[in-house]
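Just so it is clear, none of the values below were taken in a lab; they were calculated from the coordinates. Since this is a predicted model, take the numbers as computed values, not measurements. Cβ atoms are built from the backbone, for glycine too; each structure is taken alone.
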Structure 1
Amino acid sequence: MMTRLSVLNLPHHMTGEQLQTLFSEAGLVASAKIITYQHNGESRGFGFVAMDTPAEGQKAISMFNGRLVEGRPLAVKEDRSWTKSSLARRTRNCR
């Protein structure tokens with residue numbers, strides 16, 4: 001089961017490939033995505049990383065939360081917005 005992490009305070013010129021390379025220090029990265037503005041494609045300064053296992057996800061959190069990347073301290077935490085229960089709540093509340 002994959003663990004999805006949210007990564008905040010990223011350098012604005014960082015790419016998804018660079019994010020994946022960075023987090024591969026903690027283990028196998030299933031995916032890495034930088035969130036961008038729709039109108040100009042510039043980074044919004046945060047993204048998501050999916051680690052292959054929960055153990056690798058916890059390792060990534062401990063390795064990268066607070067770590068300086070180009071002078072910016074990253075904030076890394078488990079992204080719980082996509083759990084089954086939250087999706088069920090969203091579906092129930094849509095009418």
Structure 2
Amino acid sequence: MLLGKVMGTLVSTQKDEKLRGLTFYVVERLDMQGRPTGVFVIAADAVGAGVGELVVYASGSSARYTAATEGKPADATIIGIVDSWDVEGEYTYQKSKQG
């Protein structure tokens with residue numbers, strides 16, 4: 001599993017039939033301190049993430065083990081929305097409460 005930030009959306013009106021109904025996002029990989037790495041992937045969304053959110057994503061064959069992507073040609077899938085994480089007891093990230 002990898003950490004990333006949803007940077008934008010990707011729209012594709014012409015795609016393989018198995019990919020219809022999936023939402024795709026442009027995700028930038030983050031290091032463990034939350035810094036951008038400059039590495040981007042296009043990921044299918046399995047959890048209802050949105051632009052600007054920090055996420056956990058799976059890549060490679062693991063990306064096809066969700067209910068949304070099983071048996072589909074996905075190479076990266078968002079599998080979780082990050083609420084917080086800490087490194088050595090120090091919070092690196094904590095999602096702000098909205099509303």
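Tabulated data
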read-out	value
Label whose coordinates, when helix-only ellipticity at 222 nm (-39500 (n - 2.57) for each DSSP H run of 4 or more, over all residues; to 500) is calculated, return -9000 (choices 1, 2)	1
Label whose coordinates, when distance in nm of label points 7 Å out along Cα→Cβ at positions 25 and 41 is calculated, return 2.9 (choices 1, 2)	1
Label whose coordinates, when distance in nm of label points 7 Å out along Cα→Cβ at positions 17 and 81 is calculated, return 3.3 (choices 1, 2)	2
Read-out relative contact order in percent (Cα under 8 Å, 6 or more apart), computed value 26, structure in 1, 2	2
Mean count of other Cβ atoms within 10 Å over residues 9-16 - structure with the largest value, from 1, 2	1
With Rg/Rh (Cα atoms, Kirkwood Rh) derived as 1.02, matching label from 1, 2	1
